[in-house]
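Below, each structure is written out as structure tokens.
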Structure P
């Protein structure tokens, strides 16, 4: 997968792209990430990328010319499956979104900044608008990192144990179950006996039931009526 990120502060990504999961994905050559400085396409002597909004009001708005120039230059080199704009009023990201994007080949991620971007950018260039929640940040860089991490870990070969990503919370529509490791007893707290039994079928049954109960307690909105009825029978 290739991801092209457009930002007014490209240096923001340096550490995250060298370390952690994204660094591993890049070193394994499963993911290529290129960060483009929007100021390289800015206007005039000072490479301006923003201006005051028509109609007045506080804040600055990213002008259309630099964004169009950057994205159109990229599109002359290859075709893209999606041009994603990170914005609070987009569709909220979930695991199904990450799963779907992980199967694509080329993505552009546009990071907003300042007050807004010119609406013509969204109408003409953007094909997906993604939000990370009902909160406003100083720019789209943090959400872009979140999106790239969520997508990259699903690409085969990135994680050492490919099954790990398939058993994460939300992959089955529920939260994941509880997990324990050594020691079997710590400060009077003992690991559930079934997990020490070596009985794989009973362990899987326990994990399924535990995941269902945790989801009911913490995120009941994820459960449909059939799942809730199944829980009540336990």
Structure Q
């Protein structure tokens, strides 16, 4: 069975997963960071508790806390069901089974929900979506995209990918994207063209191995610098 979602689903990951997915060093965490398509992840909340600030953008943030909570509840069964039927596409080492995965994800998303209303007031959660960002040129030092670009290859066109990455590069000095696989743990068909196009534009484009693998073979990120 293949994994397929008809639309982008709200699903959140933890601070430590972000650190591992993006090879974030202590120096990186002190940078001005924009995190795109964050959804209900706890990265922003944990950074705030550490005295650091991340600006997260997602169209989900147009909704109130209770509505997002309901969407997470609705999404939970869908995602867990898809994962259960496709267990062979994942690495069950750090996480032992689907049930434990669900508990980990819900813990992260509950942390997000507890921080959401305060974060909205503090402009840490901003309603926006790629490929259009409401920020100034070079406003950030680092822009991240987790489990959106490349992962949703079937949902998002090549033009969308290129326009989104160009926009992230407009507002930040460096872009990191994880994973480079689509929903079915296959390298995104958009990846070769994206790398070639960005290289021709004069960007430095690196595929870097990371200390994180849940999708089989999904242990690389794309690092793009202007």
Structure R
């Protein structure tokens, strides 16, 4: 997200709180195995929610690391605002001694709605048009639709081929954010999530892309609607 550092103007915003996971029963394990296990547990704790199937694998630690056995339970933490991605960096600490970052590969499987046949822009959507299918949502960068009630009263904003995962941006008919609305802008800079106040320059439903002006800096950035009054900055 290199362009974000130069253009978002969000560095003075507040950090989000961290959701922590403390390992238990790991203090006497060999350090590399214990560290990797703590990182994997932290990722599961963040994403293993009803309806999800989580597969995680911590990558080997750097060979240059020489860490003493930890006499206390290891502590791993992952920000509540971190979104699922194929690879995550998880901080792991031995309280009062050392801290490292562990790279963890994540697959997060969830049932999403997929089109049964080619559909045209403006088509209404009903149960015969889609089916649910398990997909790795870490690969769905534009979001997804996962319940049939999200289709009520909606039409397609653009044509879709059969077998397409429905995304919120492809559903027309409602507007969560309207041009001129004051919104909160979330930006993720590595493991840090910051907020800033902005003004929407376009309108759209959840998942739609629009332009937002930072109220402090006056800079304009691309963002995606995440909910009423909330957008996420895009790289």
Looking just at distance in nm of label points 7 Å out along Cα→Cβ at positions 97 and 129, which of the labels P, Q, R belongs to the structure with the highest value? R
Which of P, Q, R yields -0.20, -1.01 [log10 I(q)/I(0) by the Debye sum over Cα atoms at q = 0.07, 0.15 Å⁻¹, calculated]: Q
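Every number here is computed from the coordinates shown, using simple stated rules; none is lab data. Fair warning: this is a prediction, and the values are worked out from it, not measured in the lab. Cβ atoms are built from the backbone, for glycine too; each structure is taken alone.
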